[in-house]
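Each structure below appears as structure tokens.
Quick note: the coordinates plus some simple rules give every number you see, no bench work behind them. Being a predicted model, the structure only gives us computed values, none of them experimental. Cβ atoms are built from the backbone, for glycine too; each structure is taken alone.
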Structure I
Amino acid sequence: MSSNTSRRAFLKSSALAGLAAEPLLVAAPVPMPEPRAEKGLVFLFQGDSITDGNRGRTTDPNHIMGHGYAFSIASRIGADFPESGFSFYNRGISGNTVTDLQKRWSVDTLALKPDVLSLLVGINDTDLVVNKPAEATSLEQFESTYRGLLTDSRNQHAACLFVLGLPFVYPVGQRSENWERWRDDTAQRQGIVRKLAAEFNAILVDYPALFDKALTKAPIDYWIWDGIHPTVFAHELMAREWIKQVSSQLTFLKKYR
């Protein structure tokens, strides 16, 4: 499939409350509260291979964040705010579905007690629908399991900030085969993630919209080499967009806007 054909196929789918005063007295103004201290935050990136980024499985600090968007985010924030005592973890595992996340959620998420939980999952659930339908979870199961993960995390840490990324797929390479099934199932899972983001007051990172815009500058295989996995250039776009969206809740990130 040519770049122009791929592009056309994708684009088609794609206040202070008033104070009561005593008689004859004027109520003193109440000062605005100080911003919440954004120190010592624990950032955790969870998901599948896109998050995994071939990360190391040891404590070697040279490899623990992998080589994808999670690495770019952590390296930038960690370098610019060394005095803030932030911690960064990557627990993405290649090939994971939402059910796989559920099986390891206690050890790989709850045990780390994240203050900021970034989650990108769903494309492997679609892969099962396309290639191994007997092993696939239904959309209803996907939603209930995903909701359960967020509920468990919220019950553990009520103030945890959720950052939910929309899964994505493009008609490149093998994904060009059965493209309509890839496109339609992924779109339905995107809708579920949007719904959950609203339900849990989470930040939503719309990666598909990001790549829609990127298509005006280069063909899709420049950004997503096999229809699923980002190139180094696309990972950088993801990191920039993640920081931009999260800066709406973490004020120190406005430095990058």
Structure II
Amino acid sequence: MANKVAIVTGGGQGIGEGIALRLAKDGYAVVVNGRTQSKLDNVVQKIKDAGGEAITFAGDVQFKAVNEEMVAFALKEYGRLDVFVANAGIDWVDTIEETPEQQVDNVLNINLKSQIWALQTAPAAMRQNGEQGGSIVLASSIAGMEGFEMLGIYSATKFATRGLVQAAAKELAVDNIRVNAYNPGIVLTPMWDEIDARFAERKNVPLGSTRQAFVDSILLGRGEQPDDIAKYVSFLVSDQADYITGQSLAVDGGIKFQ
């Protein structure tokens, strides 16, 4: 049994790893999910080396059954579920017109359907907490606040996330389950390495130039780190944010404004 338990999907690297490490530091037992066992093992080992509690759950959350099994696993291992961070996501850089059907399906399935499955599987477990309820956090993006060239399908999923957050917040408030999202900006992770490389290929520009152009637009003058998002998620799932639900906030150093 654990006092506080969190699931973090896409937790093997990047933003998800940062969130998992931060929640473990906050005292959560963390179920770290992803598709690559070696990456998950690395994150869990970091948590345990720092004195925290964590366990891996390898699986592809684009499938509803994986989400069901993961929630049941959290309950079996730790006895409760307080937080579900649906962070898993992928990008695809291309024009809308030229994006292959397979990639449309991949982005929709991993970015959007996985979040729907989280919203279908986490609440029943959180209702067992009684008045304590729970917190569900979805990954959106500044590309969910404004459509980005060459990221049209990705942007579409992130706009949809904000709609899910608003609808789910209205449906789950009666159970004291809060639903919010974070909108990252230019986070210096492997995903942005991929985005930059694809822009270089498709737009015939030097490698690194696209990312630097975006970083140069940030008011606070630096690229974002996973911990910048993790600190916000830490606040969002805490008692200090117990009056916040249905919101999608840009955490981007000053690029987009609401």
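Comparing structures I, II by mean projected area of the Cα convex hull in nm², which one has the largest value? Present the calculation step by step, with values, prior to reporting the outcome.
On the way: I: 17.2; II: 13.2.
If we compare mean projected area of the Cα convex hull in nm² over I, II, the biggest value is for I.
Comparing distance in nm of label points 7 Å out along Cα→Cβ at positions 177 and 209 across I, II, which structure shows the greatest value?
Details: I: 3.4; II: 4.8.
Max of distance in nm of label points 7 Å out along Cα→Cβ at positions 177 and 209: II.
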